[in-house]
Structure 1
Amino acid sequence: MDYNLGLHSSLQQISDTWDFLSDGDAEKLEHDMCYFMMKHMGIGLAANQIGLTKQVFVMGSENIPGFPKPFAVFNPKIISSSSDTELFKEGCLSFPGLWLNIKRPKKILVEYQNSRGDIIEAEMDGLVARCFQHEFDHLIGTCFVDIVSPMKLQLAMQKLRKQK
């Protein structure tokens, strides 16, 4: 499948549940999306970033110590999140070069299915939790540019334009 990374209209849509019986080969999609993410130097990629409005994202890295190897998350749920939050810079493959400080819970408890359909429950913290939340936001039609103030976004865009 040829993927096209860009500002798809699907970025603003709520993604549909992945159906393991009728939506295709989940393991092939995992492989293709992980390859695409790594090729574009990302640590996360939601299906709607490449025009597929399904509840699927990949995350991981081959070279960040302590960060998991790339894997797919199907039909994710955030069960709970800590009240303890952290402000940290985030980027996004759909907005190359743009970095924004985003406040997120430090720890989350999640449930999802892997590419074989197994249900996984996991507690996540640090960069793993942040990445999961960022990609989960995509699946509910929210981008990181939507959760900062217009003024913060405008300043970051001006900084990006000066760098180019």
Structure 2
Amino acid sequence: MGTNPAQRALYQSFGAAGYRMTKARKKILDVFNKSHGHMSVDEIYLSVRDNGDNVGLATIYRAVDSLAKAGILRKMPLAGDRVYYEVIDEKISGHHHHLICRQCQKIADYSDFVAEEIKLMKRLERIVAKAHKFRVDDHQLSFTGLCRSCQEKGGRSRISQ
């Protein structure tokens, strides 16, 4: 199976970060290329295994860790000890923020920004950069609450309206 330009760019940036593209790392990136979403290490492991590949869970953990250290995957810790990962490359996923349901742990991407939101985020980046003498390269924004399905099941928000 061939690679698309976005996959090749990810492989190249991984190599440029000083890492070797191993079979396990490639299989993980292939899984993300097919899913275009957020995945836990267990979900990655099951997807790799479902594709007929025999890669151990410990190998998947190490490979995911190296992909995160190289700036290919973004680690997204959630409530408790749950951790999800996503590909950072905006050519694949586009710049987006997250809506995280604290009840079912579903993660939804939020990318339909309006002009005011974009202006607000750029202003916030400038304020943070100036106040802390910090060059902002990127930001992550997550809203935690209850998804529509959990609200309909009677879940309650922690913030009273």
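Source structure of the calculated read-out (distance in nm of label points 7 Å out along Cα→Cβ at positions 29 and 85, 1.2) within 1, 2: 2.
One of 1, 2 was used to calculate relative contact order in percent (Cα under 8 Å, 6 or more apart), giving 24; which? Write out the running numbers ahead of the final one.
Details: 1: 24; 2: 17.
The read-out comes from structure 1.
helix-only ellipticity at 222 nm (-39500 (n - 2.57) for each DSSP H run of 4 or more, over all residues; to 500) was computed and gave -14000; which structure, 1, 2, did it come from? The read-out was computed on structure 2.
Quick one: semi-axes √(5λ) of the Cα gyration tensor in Å came out at 25, 19, 15 when computed from one of 1, 2, so which one is it? Display every interim value, and only then the final one.
Details: 1: 25, 19, 15; 2: 29, 23, 14.
It traces back to 1.
Out of 1, 2, which structure matches 2.4 when distance in nm of label points 7 Å out along Cα→Cβ at positions 77 and 101 is calculated? Source structure for this number: 2.
Quick note: the coordinates plus some simple rules give every number you see, no bench work behind them. On a predicted model such as this, the values are computed, not experimentally measured, just so you know. Cβ atoms are built from the backbone, for glycine too; each structure is taken alone.
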